[in-house]
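Novice: Right after this note come the structures.
Just so it is clear, none of the values below were taken in a lab; they were calculated from the coordinates. Keep in mind that what you see is a predicted model, and the values were worked out from it rather than measured. Cβ atoms are built from the backbone, for glycine too; each structure is taken alone.
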Structure P
Amino acid sequence: MAILAFGKWTTDGITVADQGLQNYIMLDPKYVPKTGARYAGKRFYKSKIFVVERLMNKLMIPGHKSGKHTRSSGHCTGKLSTAYNIFVRTLQLIEQQTKQNPIAVFVKALENAAPREEIVTIEYGGARYPKAVDCAPQRRIDMALRYFIQGSYEKSFGKKKGIENALAEELIAASRQDQKSLAIQKKLELERQADSSR
């Protein structure tokens with residue numbers, strides 16, 4: 001009997017078109033995606049964890065912006081059952097709106113939002129120069145997941161829109177390469193800066 005993600009959705013037939021990300025987007029489904037960070041000490045092991053769990057972990061920590069932890073209450077208290085329920089409802093909304101497998105929509109959004117280049121600052125002779133560098137595959141995934149969550153919380157935190165609706169909109173927009181998605185905006189901005197500093 002095939003295992004279904006959350007007991008509802010299959011991952012059979014979902015392929016990662018971006019060859020650079022194929023080894024880093026794990027699609028082995030789990031009924032309850034929870035490893036409890038038991039592999040956290042092993043280098044690169046997060047790439048062997050079901051990619052859905054990685055997004056659920058990010059839901060609990062919306063991330064630092066400008067050195068500040070801007071969101072610190074409500075859905076952001078580190079409770080896995082809350083993140084689990086939010087993500088299941090998000091997948092249900094995506095399925096209703098797109099009539100497609102929501103895991104496939106999520107994977108497509110992840111591929112579209114993962115930046116290929118970024119900028120590092122090089123100091124040479126007392127002066128600082130921006131330099132374009134290729135982005136490592138694992139970092140590409142981390143950045144896309146972070147931007148999905150930050151964009152969703154921006155649209156929902158302290159507002160009438162719920163986090164499930166905001167996250168569903170973010171993922172659907174990213175899967176269509178629509179600039180309504182913060183992740184797509186950030187990707188294009190990063191690649192544009194990298195292009196100008198090559």
Structure Q
Amino acid sequence: MKNEWQKEMFNNREYWGRIIAIADDKIIAVADDYDEIEKKAKIITQKFSCFAVPKRPDLYRILPLRLKSMKLHEWYPEYPIMFFLDDGSNISENVLIDSGADITAVGKKFGEKLGFTKGKHESVSIVIGIGGSVEYLIRETEIEIDSYRFKIRVAWLQDEDINDLIIGRETVFDLFDIEFKQADEEIIFKKRDNMQ
């Protein structure tokens with residue numbers, strides 16, 4: 001559930017691509033840079049936080065930022081997910097569990113394995129990420145996590161060079177409480193009571 005300031009931010013394009021100051025769950029100031037927002041907000045209150053609003057917060061964000069770790073302990077938070085095809089067969093893959101992704105995403109080739117096809121006159125949408133933007137189509141598929149099977153929407157990425165498989169927050173994070181235990185290199189999915 002979005003906070004009040006998040007709802008206002010999404011609904012008011014004046015904030016898009018700018019810096020906002022937040023206090024008591026409300027937007028108290030907007031500016032084009034951090035120095036200006038700080039001056040404006042300090043006139044109102046000494047306790048505030050700042051947020052850089054994306055230029056298009058209404059777009060899905062799914063592409064992760066990957067930096068080479070300087071630590072000896074490296075762990076990529078993947079989990080085995082089973083994908084079901086229309087013919088009843090399935091494909092099991094280790095998939096990145098990404099709390100920063102709005103929606104689940106699959107690469108073009110993997111989507112084709114799942115039976116996804118593009119309609120002749122179907123128009124694509126654009127998704128933004130750290131590395132730029134990519135075209136996608138929304139599809140629905142069935143997955144299984146720890147013996148719980150359910151349908152989800154996925155962004156089927158249209159770039160042939162992107163092979164990412166990402167589980168995003170939509171649906172999955174509502175159905176499960178998910179615990180990341182990096183020291184143990186483990187992810188724990190706990191079914192919520194609202195799951196049937």
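Novice: Among P, Q, considering only FRET efficiency 1/(1 + (r/R0)^6) of positions 14 and 78 (r between Cβ atoms, R0 = 30 Å, to 0.05), which has the greatest calculated value?
Specialist: Values: P: 0.55; Q: 0.15.
The structure with the largest value is P.
Novice: Let me ask another. Comparing Kirkwood radius over Cα pairs in Å, for residues 38-109 alone across P, Q, which structure shows the greatest value?
Specialist: Numbers: P: 13.9; Q: 16.8.
Top value of Kirkwood radius over Cα pairs in Å, for residues 38-109 alone, among P, Q, belongs to structure Q.
Novice: Check the numbers for Kirkwood radius over Cα pairs in Å across P, Q and tell me which is largest. Let's see the in-between values first.
Specialist: Details: P: 17.6; Q: 19.1.
Structure Q comes out on top.
Novice: With helix-only ellipticity at 222 nm (-39500 (n - 2.57) for each DSSP H run of 4 or more, over all residues; to 500) derived from the coordinates and found to be -14500, which of P, Q does the value describe? All intermediate terms of the calculation are to be shown ahead of the outcome.
Specialist: Details: P: -14500; Q: -4000.
Working through the options, I get structure P.
Novice: Consider the structures P, Q: one of them gives 13.2 for mean count of other Cβ atoms within 10 Å over residues 46-53 as calculated from the coordinates. Say which.
Specialist: Details: P: 19.5; Q: 13.2.
Traced to structure Q.
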